[in-house]
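The following blocks contain the structures, represented as structure tokens.
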Structure 1
């Protein structure tokens, strides 16, 4: 790559995820020229499409299990997780300097919109970091000269798609509780893998939301080092040939309760 200028980056994230929108943005700006932040404000219609897709995938009865977990999480876990996130956010905002005024912010309903594609083509990033739930179109993820990368909360290819950390915990596959740094390709979490990152966690006391945040935010120094290897052309993808591959979905309350019972037994 052309080293006569700083490495130029773009962050894609959701408006209601402050750890990504603010803390991860500052982290990325600490070692690259953060040219833009694409902030997604999803319309209700897209949320409903996601619901219909999950119903087709698991059926109505199992989707009731998904809804039961959503209600349980809101009533029993959301407040404590929110306090944990706020504390981590304060720490990271103190650790990293402000985002530079030169960084552009684009609010959009979709990362695949024409305005996002136009912005990417204009700023010509070396790397895009996509912290979003959306599947990106090829014309979007292929603009960056080095690539578009995701920090997937799950070990791929075994735990692709949504909530990989949750399902590894629920399956008692504790060696596979971690995050995968991969470069986006046309599939769903099927691109070249450049690293796995784990963390110390307390599965009895912590929710899967906290754990899947830890595997990212406890590893920011290691992730910076890995990105610098990638940007300097020294990183090689990890061979995942022959490993089992499965796409997972939303958490179920029944699986959550089984996981927590097993975690408490293991802690005795």
Structure 2
């Protein structure tokens, strides 16, 4: 798998088209590392010049800020900004809506101004330019809107355009887009135990999924991937319903 660090580009006097911000989940979570590989395979298939920061990439600080540790957030953010500015980075693509939101909307106040694009937006641009071509599948798909991508940044159509590229069998849940239901992981909740007496949000979301009865739940966020997978497994639906990132479905159906 062909992946170059930004240093390799700099040393060969080249500039990458994009910096791929892998994120903590894409780097360390066993399930989401598969999504990283799928996205990289698509980039390589389309011959897009991209670089990663490698060991120089740190957590964006989103979990720290959501948990109330502003000092830690600013320390992490400034370290990353110093690195990005050192390499004169202009355009960043990331798979994680939490990274996306933080890099795009919160880093500018600390001196980090970049064009930041979520991977579904980037893939949709390639689709609209006629570069991304995929085979059609008859798989019945429903799409779960990430809060940070959807309500937080109003990105609803790019993921759906990609799914419609893949299948004519997209079925929406009753709570979708502006009315979408959170997976339960935002605001650093993913790192906490559930509070006594509260409804498990991810299990509530599984009810919406069961109503649609899909073959696959498409997601575009590592937090959503974890929470929806956990809910599917708890309800013993894992042999019936797959949970996949949109880029995984595309990579499985790429045309040469």
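Every read-out reported here was derived from the displayed coordinates using simple, explicitly stated rules and does not represent laboratory data. All figures in this text were calculated on a predicted structure; none of them were measured in a lab. Cβ atoms are built from the backbone, for glycine too; each structure is taken alone.
When mean count of other Cβ atoms within 10 Å over residues 101-108 is computed across structures 1, 2, the figure 13.4 traces back to 1. Given a value of 19.4 for Kirkwood radius over Cα pairs in Å, calculated from one of 1, 2, which structure does it belong to? Of the options listed, only 1 reproduces it. From which structure (1, 2) was mean count of other Cβ atoms within 10 Å over residues 37-44 calculated, if the value obtained is 17.2? Clearly, the read-out refers to 1. From which structure (1, 2) was mean count of other Cβ atoms within 10 Å over residues 165-172 calculated, if the value obtained is 16.2? Traced to structure 2.
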